[in-house]
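Every number in this text was worked out from the coordinates using simple rules, so none of it is lab data. Only a predicted model underlies this, so the values are computations on that prediction, with no experimental measurement involved. Cβ atoms are built from the backbone, for glycine too; each structure is taken alone.
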Structure P
Amino acid sequence: MEMQMEFVRKLPIPQELKRQFPVSEAIRRIKEKRDGEIQDILEGRDDRLLLIIGPCSADREDAVLEYMERLARVREQVSERLFIIPRVYTNKPRTRGVGYKGMLHQPDPEKEEDMLQGIIAIREMHTRIVAETGFTCAEEMLYPSNHRYLSDLLSYVAVGARSVENQEHRIVASGIGVPAGMKNPTGGDLSVMMNAVSASQSPQKFIYRGWEVKTRGNPLTHCILRGYVDRFGRSHPNYHYEDLRDVLDLYRADPSLRNPAVVVDTNHSNSGKRYMEQIRISSDVMHSRRVDGEIRQLVKGLMIESYLEDGAQKIGEGVYGKSITDPCLGWEKTEKLIMDLAEQA
């Protein structure tokens, strides 16, 4: 039987898209400087806290740009204690594989999927953010083969809970040249996360976009704790002091791992998707850092879902700056939280 796929059209390869939509020398310099600062934080030469913050999904360019402009103004007040990496997630995993999959698929959430317009839209949006705010951003690497469409613009990549056990995600992360955060899987098995970190930190040889490639390994790969779901579908957190000590013990059990580091995702199963809980969870993690010097060294950052308006809405409701995926903290609460975190850092 023949493959049941209809080949719609051939898309441009990343190199072609980068030539068509190039980045300026100024953007290259911004990315190089920020990449170096993030590396210093993860390698322990800079004691600032990483704050990976922004919408659950970057659904429309105008609202995302406004959010980033507000974030840039706050950055000036907290830059001595916090290093902000905005979340600009343009591909979204779906538990059942259906529904809105992000701007990559649907540049307009209310229209049909259009992958060509999607890859152009996400590249142009990321380019505008760097040029207009000086931020280089974080993305989820949902599709490893698509990473190179944005590789000259991103400063951070997360591998999601559903992807972290996948061989391709692990080995591609070994060669991306920026930090890769490996989330614990949805079932919570920390050994899966640690194995992903080990695989990504190791040199690899594999097929990528039709090429045989090899990597030296990514020493900035680290853990993201996002809570987990039990077999009854109930959410359980894993951000508490005892959980952080457990991860520290796992790092110590494998001396081949470099740059032990944890980022705590304050939403998802850690909050049970109750977005207001992110404020309390952030404070709890900061307390753990204050009372234990080893935990302070281990916990390098927080991940927070935040947008212009509180909560979430259904596609088509049309509330500007309100998430159409997971519920997020609105701007007023976000700004106050960032200022509080800077005081606690």
Structure Q
Amino acid sequence: MAKIQDIRSKIDQIDDQLLKLINRRGELAIKIGQEKSRNNSSKHFHVPHRERAIIERIIKDSKGPFPNDSLESVFREIFSATLALEKPLRIGFLGPETTFSHQAAIKQFGHSSVFIANQNIESVFRQVEQGACDYGVVPVENSIEGVINLTLDCFVDSPLLICDEIKSTISLSLLSKTKDLKKIKTIYTHPQPLGQCRQWLSRNLPGVEQIPTSSTASAAEMVVKKRTSAAVAGKLAAEVYKLNIVAENIQDRSENYTRFLIIGKDEAKKAKQNKTSVMFSIKDEAGSLLKVLQLFGRNKINLSKIQSRPLRDRPWEYLFYVDLEGHTDDSAIQKSLASLKKMCLFLRVLGSYPRKA
């Protein structure tokens, strides 16, 4: 017992050192803010590439035992709290609170940021465009259900850029006031998670009415007063709305993740691994898309995604959304985009940003 107490005493000493160092870090951050104000700096007060460089260095130098994901989470919270001493970031997300978009936003920006819930994806774009939010977090793709087309459509008319991406594992649970699966007569949830656990619901709750909602959080809120109803949502919703977790991990595939985009007004600086997203339309004629693909092939550029969308108010004309590996600072990307522009009716570079593995 004495040995355990001795180890705990050493941990206390380390905690005291951490406290002093964190406060010292905060003091230095305040000085940087004062220098920016004194020099009338027009630079954005948030410097994401600086944060990214710190995390990359920390992970590279780490000898363990903390896993890399845990180290990143700790430092994200330090960044968030430090930045809040100067000015907290305002982050728009597809709400309400406890949605997976909300959780992804917290993961990226830390709890000290100010999170602003929006009723729809269009509103997230609008809030960032108008300056009410510094960044927005919007879902763009799920590994089971595919692309969220509304997000892609919003980029057509918006000047915003993609600054970064987040890949979050999605774990779905069945939540209810009752603990008895047999008593559930109605299921509420957003159409996306409904599709992600369709097989489980068919096996375990056959014939039960399924009612779509605007979000998983609103579904959880609805079933609070409905004792024979259940919601498909994340565990956090169970905690917030005081619901029982009737079943966990009900998604049909174990590897179920959603990719979120961080949207803002500033271009992201080049990282070690990058991705560039573009949107374009081409003439509706034989071989036009093939010529575009051959263009990227000749320049040895890998396409990690290509998605087509019908153009609004233009039957049989399509808009293509493409993810390229590389950054617009790369000569091969610059050369390809210059050639692509000559082939397109419409071309928009949505941004270059760090590529997640």
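One of P, Q was used to calculate P(r) over Cα pairs in 20 Å bins from 0, in percent, giving 25, 51, 23, 1, 0; which?
Q
For distance in nm of label points 7 Å out along Cα→Cβ at positions 116 and 252, which of the structures P, Q scores highest?
Max of distance in nm of label points 7 Å out along Cα→Cβ at positions 116 and 252: P.
Among the shown structures P, Q, from which was the value 0.95 of FRET efficiency 1/(1 + (r/R0)^6) of positions 68 and 260 (r between Cβ atoms, R0 = 30 Å, to 0.05) calculated?
Q
Assuming 17, 33, 26, 21, 2 is P(r) over Cα pairs in 10 Å bins from 0, in percent, for residues 204-275 alone as calculated from a single structure, say which of P, Q it is.
Structure of origin is P.
If distance in nm of label points 7 Å out along Cα→Cβ at positions 244 and 300 comes out at 1.6 when worked out from the coordinates, which of P, Q was used? Walk me through the numbers before you get to the answer.
Numbers: P: 1.6; Q: 6.2.
The read-out was computed on structure P.
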